[in-house]
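Colleague: These are the structures, in structure tokens.
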Structure I
Amino acid sequence: MKNLKEIDIARKLIRCRSIAPKDDGALGIVEKECKSMGFKCTKLKFSEKGYPSINNLYAQIGNGKPHFSFAGHVDVVPANKKEWSVDPFKGQIKKKFLIGRGAVDMKSAVACFLSAARSFLNKDKNFKGSISLLITSDEETFAVNGTKKILKWLKKKRIRIDDCLVGEPTNLQTLGDQIKIGRRGGFNGILTVYGKAGHSAWPNRTVNPVSGLMKMLTRIDKKHLDKGTKHFQPSIVSITSIDVKNEALNVIPAQATGCFNIRFNTLHTIASLTKWIKKEFNKVGLKYKLETYISGNAFLTKPGKFSELVKKCVKKIIKKNPKYATDGGTSDARFIKDYTNVVEFGLVGKTMHTNNERVSLNDLKKLTQIYKLILEEYFNY
């Protein structure tokens with residue numbers, strides 16, 4: 001098998017306008033690379049009422065144990081060409097940087113793993129075990145018909161993964177900063193407070209929902225939920241929006257709406273937070289409606305054999321000792337952790353979701369080396 005450089009694969013993937021939840025041919029590129037290495041590929045299309053149908057790919061080579069899996073996504077967030085210095089979907093190289101939407105999050109990591117897998121298989125075609133890829137185009141949006149359903153399909157097929165590496169951009173400043181061994185939970189709330197509208201000159205004839213909204217949000221905004229844990233930062237509440245839609249300055253409106261987000265650690269659950277929030281809101285004494293949108297509970301993969309292996313490989317290539325971390329937003333690891341051990345390691349995330357998203361060519365080379373070494377060490381447990 002001929003080695004194909006990660007930079008070439010990454011540029012091909014970036015040229016696909018795979019704005020979530022579309023893959024725009026990106027999955028086809030991954031499939032072609034996998035097939036050329038001898039992977040058995042299965043296209044998986046999942047649907048659910050109220051959500052777009054999603055294309056996914058599962059590829060596997062080998063049938064034995066241990067079973068190592070790489071998980072990732074090829075969908076990206078939108079990019080406004082007018083706000084970029086280059087076309088975000090051309091995969092241009094400038095000053096030793098690859099620039100394009102998905103260069104960091106996370107098409108390049110997929111490319112690096114494909115290149116690493118090819119190098120590994122060229123060296124050891126008869127390895128004992130299995131390697132698989134779980135690739136979706138439904139990570140940046142609803143995450144309903146993507147990784148979550150691939151995992152259900154695997155369970156139905158009785159395919160068990162022993163350890164999984166997710167290629168999300170985990171590093172803050174430089175490659176090798178940190179390895180994610182967990183994620184904070186995400187709780188989004190929309191609070192609508194109902195009052196009685198009227199002229200502001202006679203507030204005694206009204207029930208002011210704006211004042212009530214401010215009191216209710218203040219009750220959770222000022223609360224110190226915890227002091228954090230060994231692996232997690234303190235949980236935080238952020239008020240993200242207040243919307244009254246009142247065009248008259250002398251009218252007290254009938255209702256007011258506010259939004260908030262909670263990033264929480266393993267000291268809390270969605271159920272415990274919901275109970276606490278309602279208890280606090282009820283103390284104000286106004287009629288309200290609370291809508292919640294949950295991205296997932298907090299989770300932690302306790303440091304062990306697999307995470308230490310990844311850490312060892314990063315240290316050997318980068319010459320620095322990465323720390324374990326759980327910061328940032330959510331990822332598909334929140335689904336994978338219910339099925340197997342999962343850690344995350346990818347590129348530097350400083351420019352993800354921003355204009356002129358970019359990655360250094362040297363980081364691409366180094367990440368490929370890290371992934372290859374992980375495979376070599378893993379199958380020599």
Structure II
Amino acid sequence: MILNDEQLQIRDTARRFARSKLAPGYQRREIDARVDRDLIREMGELGLIAPELPENLGGYGMPSVTSGVIAEEIGYGDMNVAYVQILGSLNGAIIARHAAPELAAEWVGRIVSGHSIVAIGLTEPRGGSDAANLALSARRDGDHYVLKGEKSSISMADQADAVVLFARTGAPGDGARGVSAFLVPMDTPGVSTLRFTDLGSKAIGRSSIFFDEVRIPVGNRLAAEGSGFIQVMQGFDFSRALIGLQCIGAAQASLDESWAYVQEREAFGGPIARNQGVTFPLAEGEGLIASVRQLCLHTLALRDAGQPHTSEAAICKWLGPKTAVDVIHQCLLTHGHYGWSLDLPHQQRLRDVMGLEIGDGTAQIMKLVVSREKLRAARQ
């Protein structure tokens with residue numbers, strides 16, 4: 001895909017920020033187990049968080065493709081920081097479209113500026129892939145709802161200022177039609193978190209969120225009661241393409257470092273780059289990454305054109321993390337015993353990217369989505 005002049009300028013801004021500000025602290029942020037708020041606010045000042053959101057609410061009204069370009073560049077410097085942008089785009093869109101005007105005006109601007117992080121609360125202990133199987137309840141009590149239950153495996157939960165929460169307002173047998181969405185500030189009485197001990201993405205962190213008779217105003221409900229699940233499913237078509245780009249950004253970083261390494265490393269009287277057995281796997285990685293990049297950007301272009309892209313988005317989410325894992329693994333092996341060291345970032349990138357083979361929809365679920373869409377099209 002050929003980018004326009006504005007997109008090239010934004011890409012260059014994101015690239016400079018990612019490589020000068022994010023990449024040097026990538027491994028340090030894993031130790032700190034958090035993303036520095038000053039860094040997030042700087043991203044916001046540069047227009048790198050959810051720039052596609054409406055201008056009247058504090059966004060920039062840019063195409064989805066532009067957001068995808070940013071996601072890859074930020075992922076190159078630190079794929080964990082790219083979560084901030086992707087959560088901003090996903091939750092910002094839900095709030096912009098479905099919140100009461102005053103609520104949207106308050107929160108969308110805070111997301112875009114980097115002053116607030118909003119998590120998404122969908123997964124529960126008994127329902128990951130079965131996303132509509134929710135037990136957390138929202139009971140109407142006058143002009144409030146009372147929330148009770150647990151969310152599980154929620155990214156950035158203990159760093160977030162609010163959560164877009166999906167809760168059951170209907171009967172258990174209502175399925176997706178009985179799910180509603182709410183915007184819940186994390187400092188609301190009765191809300192608490194417990195962080196998991198994870199293999200990767202430690203700067204982001206996953207947590208359970210507990211809601212113990214939490215009271216929130218009816219005005220914090222997003223859209224009509226019972227329509228919450230539809231909202232999040234629509235948003236996933238966007239975020240899945242962004243996740244694909246986030247992951248290949250990390251893989252591209254490992255590839256670039258590997259190309260430099262094979263020219264410097266000498267064995268048997270010369271640089272190892274002269275051996276096809278060394279360079280061909282890296283060349284294959286370049287081809288795979290380029291293919292996924294074009295698929296993701298094409299998916300976002302379909303979104304910008306108002307055309308269906310559910311199947312394409314699912315392929316992005318399936319192939320993006322898988323391809324990145326394979327490529328980063330090869331880069332680690334290319335570095336030999338140095339690659340096995342914690343001193344180099346390949347092992348961390350591998351662990352970080354691997355989590356997205358599970359989170360936000362497994363490969364099996366993505367293949368189900370593709371199969372469903374293709375069978376539906378065949379029946380028409």
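Colleague: To which of I, II does the computed value 0.75 (FRET efficiency 1/(1 + (r/R0)^6) of positions 51 and 187 (r between Cβ atoms, R0 = 25 Å, to 0.05)) belong?
Modeller: I
Colleague: If you work out distance in nm of label points 7 Å out along Cα→Cβ at positions 35 and 219 for I, II, which one comes out largest?
Modeller: By distance in nm of label points 7 Å out along Cα→Cβ at positions 35 and 219, the leading structure of I, II is I.
Colleague: Tell me which of I, II gives -9000 when you compute helix-only ellipticity at 222 nm (-39500 (n - 2.57) for each DSSP H run of 4 or more, over all residues; to 500).
Modeller: I
Colleague: While we're here: Rank structures I, II by FRET efficiency 1/(1 + (r/R0)^6) of positions 235 and 339 (r between Cβ atoms, R0 = 30 Å, to 0.05) and report only the one at the top, that is, the highest.
Modeller: Largest value of FRET efficiency 1/(1 + (r/R0)^6) of positions 235 and 339 (r between Cβ atoms, R0 = 30 Å, to 0.05): I.
Colleague: Rank structures I, II by mean projected area of the Cα convex hull in nm² and report only the one at the top, that is, the highest.
Modeller: I
Colleague: Output the label of whichever structure in I, II has the greatest value of relative contact order in percent (Cα under 8 Å, 6 or more apart).
Modeller: Of structures I, II, the maximum of relative contact order in percent (Cα under 8 Å, 6 or more apart) occurs in I.
Every number in this text was worked out from the coordinates using simple rules, so none of it is lab data. Owing to the predicted nature of the structure, the values given are computational and were not obtained by experimental measurement. Cβ atoms are built from the backbone, for glycine too; each structure is taken alone.
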